[in-house]
Every structure is written in C-alpha cells, then in structure tokens.
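Quick heads-up: structures coming right below.
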Structure P
C-alpha cells in the first residue's frame, strides 16, 4: 500500500515515491492519493475503545481494510509547518481503532514493514524531527515495523530541481526495502 500525501501528483514527494515504488520491482501495490479521499476528522466518540469500529461513514472504511490487508506501507509527504498535511493527519487520527486494538492487547496481525519519504523546502537542522516523531507513533500504533534510519528525507526542495541522482536514490531505497520484505 502506497499513500501519497501531497496535493501535487507531480511534486517532489510524489515523484520520489513513484521512483521508490519502481525500485520495488514486480510487487503488487495499491496506490492511494490521500487528497482524493473524503475523510472526516476523528471526533473522539470512543466507539473504537471496545471494538475495531468507527461510526463515521467515509473513505476510511476502505482504508481500514487496505491497512489490515497490506504487507507493507509506504507514505510520501511534503512538510507543512514541520508536519504532514492535514488530509494525511486526518487519516492518521482516524486510525485510532488500531491504537485501541493494541491497548486492549488483542492479537495483532504479524508486524508489517513501513517506509517514509518526506520532503521539505527548508534547509535547517532537525527540520524532520516533528514528522519523524509523528510517523513513528503512527506506524507503531498500526502494527508496522520501521527503520527510520532508512527513511528518505530530502530537504531543500524549494531551491533544487528533481534530478536523476535523487530519483536513483529513491529507486535504490525501493530495491533495498523490497529485499527486506521477506525478513
């Protein structure tokens, strides 16, 4: 499952994500553009505290099935004030049923693998720290393993052009990630 969180399907994060997926080879991938979905924000109703359920009727119902069924998940996102854009954040907040399932200590599916591609226009120290923390909590809550040292975090996109070198880096990250899927 590949979640594209940029409103621009031809922007930095989307292009890098496409190259990453190309590097994975013949793996079957469900590509989802978050900005194309209708996802209401979590309203803290508490219905998911006792059962894996959410009363809101929107595109999250389909995403719950995809998240439960997928073997791995990759997410690409631009930085918006050091965090993911609001449609991705709404999606993540609506994954509270996964958190509640863990809290209830219900049997979780086998740990799945995950990967993050983050792109930011700035060039300052620790600019990805808030995003990394958010994604660490999200992936853990949903039962995904990750190695944040392998994540592709690219700064300076406001001043650089996407070139063959960075696309090759993304493809290589996809190749490495696909090799680790069997581990």
Structure Q
C-alpha cells in the first residue's frame, strides 16, 4: 500500500496493491500492522455503507464529542470526497482537501478526528463504505455548510446543477458559526 499525504498532511490517500489476473482482482483494504507502520494507529469500531444517486451531496458531517476518524472507500461508482479541518489549533484550520475515490481506482482516504467529512456523487450510482473510530452519536453530530464561501470548496457539480441534499445538510452552519475543535 502507498500512503500519500494530501494538501492537508493528516488526511492521507491510500493506494492499495492490487493483484489482478484473468479471474478478477484481490486487494487488502485494511491491515492493522501496515497502517500502524504508516503512522495510522486508529482503532475502528463501526462500518457504514451509503448508497446515493448522481448529484447527491452528503455532508459536511462531524461529531463534536465521540470524534470519528474515518477510512473511506467506494465499492461502486465514483465520488469527490472532501475533508475540512476543524481543529482551531491546526495551521490548516478551515482548509479543505479532496480525493476522487472510485470502484475503478480502488483508492481510500483516511480522515483523522477533528475534520468535517462529505462527498459528492459523480457516477449514476455510488456505494461508499467507511470505517469509523467511534460510534455514531446523534446528540454530538454537527453539520458544516457544504457551500460556505469562507471555506470555498470547489465541488465538481454535474452540469453545474444544485446538488441533491438533505434538509439537515441544507441547514448546516458556516464555519464562523460552527462548533469546532479546540
């Protein structure tokens, strides 16, 4: 596996080693010792699977308590996956980074705790699988406004159409009013 820091070094793109032949392919998506050697010692306690149609934007979500690190991959389709640094003490506070994840490239992204996370579906359908380091805690969940101009995420909107979002995501707070990590 290759572990490649993104423009925010704590967010890491992971390129697995793929073994392919006439039968198909095999790859490891997670192996504790390999991740530990790469400096990722996170223990994961929950796996999630999300299915969404083209033009859907989910996020930007985070938990202010029971902070979740995530290991994200796509099992069907393609997404534009985004992490926003909400750690006030970080030199990249308020900054964002993105990775294209797809079932074709089989890449993953590791997002540590302290980040808001979201994704936008580029393919007709996408299934996103991710591991989380802590359990879902709705009382602590927060939503950052997906199109906050202060953050300036450059979403690759299909045909420049407004994304399909939930009412919860539409009501996300801009960074200046959001509860963040100290």
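Between P, Q, which one scores greatest on distance in nm of label points 7 Å out along Cα→Cβ at positions 35 and 91?
Max of distance in nm of label points 7 Å out along Cα→Cβ at positions 35 and 91: Q.
To which of P, Q does the computed value 2.7 (distance in nm of label points 7 Å out along Cα→Cβ at positions 51 and 115) belong?
Label of the source structure: Q.
Given -11500 as the derived value for helix-only ellipticity at 222 nm (-39500 (n - 2.57) for each DSSP H run of 4 or more, over all residues; to 500), which of the supplied structures P, Q does it correspond to?
Label of the source structure: P.
Where a number appears in this text, it was derived from the coordinates with a stated rule and is not lab data. Everything quoted here is computed from the prediction, not taken from an experiment. Cβ atoms are built from the backbone, for glycine too; each structure is taken alone.
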